[in-house]
Each structure stands twice: as C-alpha cells, then as structure tokens.
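Pasting the structures here.
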Structure 1
Amino acid sequence: MRYKHFIIRKFINTIIKNGNKFKALNYFCDFLAIIKHNQKGNALDNVLSSLEIIKPTVSYRKLKKGGGKFIYLPKLLTTENQYKQAIN
C-alpha cells in the first residue's frame, strides 16, 4: 500500500501492532472520520495544521568531549524528520 503523503504512512506505521497493517489503516480512517465529524473542513488538512503547530525544528545531538563529559549540540531537522518526531 502506497499513500500520497508520508505523514499518512508514518501514522499507520505508528499504529501497527503485530504486523496487521489493514487494521491500522481502519483505525486511521476512523480517526479521520471522528475529526471530520467534530470539526468542519478536510480532516487530513486539520491533522496537518495541528502537526505544523507542534512539530519541533531542532533536536540535540550528544557529543562526547574528554573523559566522561558530554556536550549537547543543536541540530536542525529536515521537514520529514520534524513531522516524524511530532507524530511520535
């Protein structure tokens, strides 16, 4: 199954339990139906706009300096990684 938007694939892969992708797809479709019923407009656009608000732009990378000291350096995330971290 291929979907047009990588966010749909990420949501479904996050929901999957015991390798049952069809059941995860049904859960995701039910999720979109609930959002469409509660809010007006396109459900997927509402989900994308919500993710746009909460997605992080920076992550921290751990760098070992010296013996046992660690330094955390900021690292900019790509847009796909921003959405992936927002979903998780």
Structure 2
Amino acid sequence: MNTQNKIAAYILEGAIDGVTKAYLSEHAGGYSPETLSDYISILTFHELLKEYADRGRNFVAFKTTQKGIRYLMNAKSLHSSPISVIEA
C-alpha cells in the first residue's frame, strides 16, 4: 500500500464510528496536521468521509461513509492478495 493510501486508510479507519479532527491530529501516527487536513478535505470531497459540524459550539466531527468503508475493504483486499506471475 503506498503512502497516500496508508494516510487515507488511517483516517477512514479512525473515523468509522465518528471522530473529531482534534482526535485524529492527536493520534496522527506521525502524519503532520497539514497532511491530515489535506487528506480530510480530499476524502470529504470524494464523499468517503462526512463532516458533521456544530459551528455554534465550535465542534467538528468526521465519520466514514459507506463509500469510504467500501474503499477500505477494497484497499485491504488488494493489499492482502498475493500477486502471481504467469509465465508464457
């Protein structure tokens, strides 16, 4: 799994039950806050992650969508599948 997929998977797995951006940043797994913010924006744009905000209380949370869960399942399946070479 390449670095981009690892970061996306980290965020999507962490947000399956809902999580705040602060929690993701605190448990960033070595990723910078800027990197996480960029990926959160991309995942949200592609509807893999949904943002829930209560601006009045300054609260933002994220939750992995069904599309995001399918992405994770496919990524894990591809990552764990052995690749065989067929010789002609």
Structure 3
Amino acid sequence: MPKFPVLEPKELVQILEKHFGVISTGRGKGSHRVYKRVLHGETYITVIQTNVTEYRVDQTTTILEQLRIPKQEFLKVYNSQKSKGKRKAE
C-alpha cells in the first residue's frame, strides 16, 4: 500500500468537499467543524479540528473511516491532485 500523506486540515477538507461530496453542517465548538457525507441514503458525520497544523496518518484514516471513504480511493484522488500541482509549477 502506498505511503499515506500527512495533511493540513484545509487540504483535507478541500479534497473531501471537491471529490467525495462532504459538506459542512456548520460550526462545532471552538475550532471544530462538523462535516457530513450522504451515501446511499445514509448520513455519515465527522468532526474536523481546524486549528492544528497537520493531521497525523491515524487521524486522517479515522476521519475517512467515519465518512466511509476507502483509503485507496482517497489516495488515488490525492496523488492525482499532487501530480497536477507539480505540472502547474513547472
């Protein structure tokens, strides 16, 4: 399995919103935000803390599990975005 990235909260949320249909349900307490994903009529909810500098791998995988997003699918999207970013920089 490919190495899982360490992500900033902003980067994680952008990928989740753009590619997996995750939406913000509003503000949680303090720096925590509540996000949900509706999949096949079921709603999955997670809380993402936005004032941290980065998420460890275990934190990111927990969020993906709570939203029922397969790790391989997330990595595929992440790697395709990363390669697009490199092309823009060249």
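I have 2.6 for distance in nm of label points 7 Å out along Cα→Cβ at positions 21 and 61, calculated from one of the structures 1, 2, 3. Which structure is it? For distance in nm of label points 7 Å out along Cα→Cβ at positions 21 and 61, the value 2.6 is produced by structure 3. When relative contact order in percent (Cα under 8 Å, 6 or more apart) is calculated for each of the structures 1, 2, 3, the largest result comes from 2.
Upon calculation of mean projected area of the Cα convex hull in nm² from the atomic coordinates, which of the structures 1, 2, 3 produces 7.0? Walk me through the numbers on the way to the answer.
On the way: 1: 8.0; 2: 7.0; 3: 6.4.
Matching structure: 2.
Throughout, read-outs are computed from the coordinates displayed, never taken from laboratory work. Remember, it's a predicted structure, so these values are computed and weren't measured experimentally. Cβ atoms are built from the backbone, for glycine too; each structure is taken alone.
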